[in-house]
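Presented below are the structures under discussion, each in the form of C-alpha cells.
Every number here is computed from the coordinates shown, using simple stated rules; none is lab data. Note that this is a predicted model, so its numbers are computed, not measured.
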Structure 1
Amino acid sequence: MPSTQNYTVRDIILDRTIEVELHCSDTDWPSMFVTAKVDTGADKCSMDSSLIALLGWEQVGTKTVKSSLGRAKRDVYRGKVTMRGTTFYLDVNESDRTELSHAILVGHNVIADLIALEEE
C-alpha cells in the first residue's frame, strides 16, 4: 500500500482495501496491522470472531443486521483502531469471516468519516 500522504480515500475505494492498526484491550500487547476489505455497500463494519477474541475487545450490545444471507442478530464490539493516521474507537459486528478474503470489512460509515477528515 502506498504511503497515506499520497493515498486518497478515492484510491482506497478503488483499491477496495485499507490497512488497519488494531489495538489490543490489554495495552501491554503490541498492536497488529491487518488489511481490511472496503465495502461501500455495507452500512457498518464487521470483524471475524476469532480476531475479536484475540484483541479482547468489549461487547457493547447487539444489532440485527441484513446481509446476503438474510437477517441475523450479531454481537457488537468496540475497540481502538488507527486508520490513515487517525486513532478512534470502532464498533464492529461479530461474524464468521474465516471463509472470506479479509478478516475485517470496513463499511461506508467509516469511509464517509475518512473523506470528511481528508477534506478538512
Structure 2
Amino acid sequence: MIALLPNLPDHIVGVTASGKINAADYETVLIPAVDAALKKHDRIRLLYQLGPQFAGFTPGAMWDDMKVGIAHLLKWERIAVVTDHDWVASAWRMFAFAIPCPVKIFSNSELQKAEDWIAA
C-alpha cells in the first residue's frame, strides 16, 4: 500500500509504502499525485519512504516506477528515499548518476531529516 504523507508543500510529493507494493498502488496514489503536482509546478520533489512494513514490489509496480521516473526525468528537482532496506538504497545509489537531480538516501529513523532536506 502507498499512502500520501501529510503536511508537505504542494511542490513535494511525499509517499510512504508498506506491505507489498503493486501497480494499482502507483496508478491510484503515486502517479495521480505526481501529475497533480506537475500541473501546478514545472519541477517537483519526491519523498519516498519505504517504511518498516515494506515487503517489496510486484513486477507491475517496478514497471510503473520506471515509467513515472523516466516520463518525468527532467521534472524532478530533488528525490529523497527513506529506507532501511540495503538493496533499495544500493539500487538508488547505483542509478543516481542517471537522474539529473540530487538524490539522497535516509534511514527510517531520519524521516524528519529527509523532510527537512526535501523542503530546503
Structure 3
Amino acid sequence: MIKIEEMGLSTTFFEQMEIEAGPVSVINKISVQPEEADELIRAWTADFKIMSKQTGYISMQLYGGIGESGVYLNCSVWESVESLKRAFERPEFQETLNNYPKSAVATPHIFEKMAIPGCCVA
C-alpha cells in the first residue's frame, strides 16, 4: 500500500477532508524509485478511471519530473471537499492504493485558488 506523508505543517490531509470548501485542487507529490515508474503509471491510471467517473470530479493530470527523478505530481480538481471525500472513501478507490509500487510515498494536500490583485483571480 502507498505510504502517505503530510505536506501541511499544522493541518493533515484527513483534517482538510472535514473542511467545507470548493472548488478545490488536490496536489499530491508521489515519489518512487525510478525503476518503478511503469508500475506507478499503471496504478495512477487505475485511480484515474475510478475518480474521473465520480460526482464532483472536474479534472486530473499527472506530471513527471524530468530525467529519472522518480517524482510525480498528481493534480486533481473537485467541485468540493465533500465530493473529493466521497470519491476517496469509495472501496474500489481504496483497493487501488495497494497497486502502487513498494517504494511509493504520497504527499497529498488540498488547496483553494487565491485571488491576488494584479496577479491572479479566484
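For the read-out relative contact order in percent (Cα under 8 Å, 6 or more apart), a value of 26 was computed from one structure; give its label from 1, 2, 3. That value comes from structure 2.
Suppose you compute percent of Cα pairs over 21 Å apart for every structure in 1, 2, 3: which one lands on 39? It traces back to 3.
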